[in-house]
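Next up: some structures, all given as structure tokens.
Quick note: the coordinates plus some simple rules give every number you see, no bench work behind them. These numbers were taken from a predicted model, which means no experiment stands behind them. Cβ atoms are built from the backbone, for glycine too; each structure is taken alone.
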Structure 1
Amino acid sequence: MNRNAGVHEKGTFTLQNAINNIKEDPNYSKAGAIALFIGVVRGETLDEMSDKVEKITIEAYEEKANQVLTEISSDLQQKHGIVSVQIHHLQGEFKVGDELVYVAVAGAHRTDIFPVLREAVERYKSEVPIFKKELITTKKGEASEYWVSEKHHH
């Protein structure tokens, strides 16, 4: 498992783990700031604002997801002023409000890290084979379950 990026079963990896990974980087002394993005489960669907999300299941094509997450992380770490890029996606069953993904970027200056944080988030959303199944209650009170492609949700 790459220390900087990967897919983890829910409960086995926390935001603190991502921060610890950054602090253990040999170049950590060059960092002046860490910026964080935490993706959480939203309580309503994007398509139909009145549908209520009850729970979601995240499944990754693990080998490929780990490879792509690692590539994005390594790629962005080459940028000017960047010390460490962490991208960790959780998988399993989640309730509304649960944390799903941690992206953390450490760098010399805040002006270096915010654009890279944004790029890391956009890239994992568009490039990584992670699939989301939503269990929703429609406005008529009916339960419905379906797979959602992250790629369509920008």
Structure 2
Amino acid sequence: MFYCYHPSPLGPLLVAGDEQGLRLLYMDVHAHQVQAHWCQATNELDEVRRQLDEYFARKREVFDLPLAPVGTPFQQQVWQALLMIPYGRTWSYGEQARHLENPKAIRAVGTANGANPISIIIPCHRVVGSDGTLVGYGGGIENKLKLLELEGSWLI
């Protein structure tokens, strides 16, 4: 596994991946430890870094990267559904559960969203409460708001 820290408007990001694809992207770099067997990336994560820079510069709306998050089959389904939410749009947890054809799984969907290891690129920040309020985001509500404002889906 290769890793690097990448500067962003949200603060440093911890990025890690291997030959299968991007494994994680964390905002709170202090809450996540780099494993002893990981190697610091030289150029292995350059494409991820480039696309993140384009996103933050409002020059990219869709990421084109191999993703390899580790999770249960249900989590994988939930994360795939997140990738269906268009840039600049939001869904409620209920809409996401209905998209999964499991409308009663709202809480389970929220829990799976919270376990998303690839923030920003798998856009769990695009999921809001049923009344449109900003709720639950591992990167912090302030960062969720910044990402939604960047995408133009949250105007104050």
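The value 32 for relative contact order in percent (Cα under 8 Å, 6 or more apart) was derived from one model only; which of 1, 2 is it? Derived from 1, not from the others. Supply the structure label, taken from 1, 2, corresponding to Cα Rg over 2.2 N^0.38 Å with the calculated value 1.01. Structure 2 accounts for this read-out. Source structure of the calculated read-out (FRET efficiency 1/(1 + (r/R0)^6) of positions 32 and 96 (r between Cβ atoms, R0 = 41 Å, to 0.05), 0.95) within 1, 2: 2.
Given that Rg/Rh (Cα atoms, Kirkwood Rh), for residues 40-119 alone, derived from a single structure, equals 1.08, which label among 1, 2 identifies that structure? Of the options listed, only 1 reproduces it. Out of 1, 2, which one gives 3.4 for distance in nm of label points 7 Å out along Cα→Cβ at positions 24 and 88 as computed from the coordinates? Answer by label: 2.
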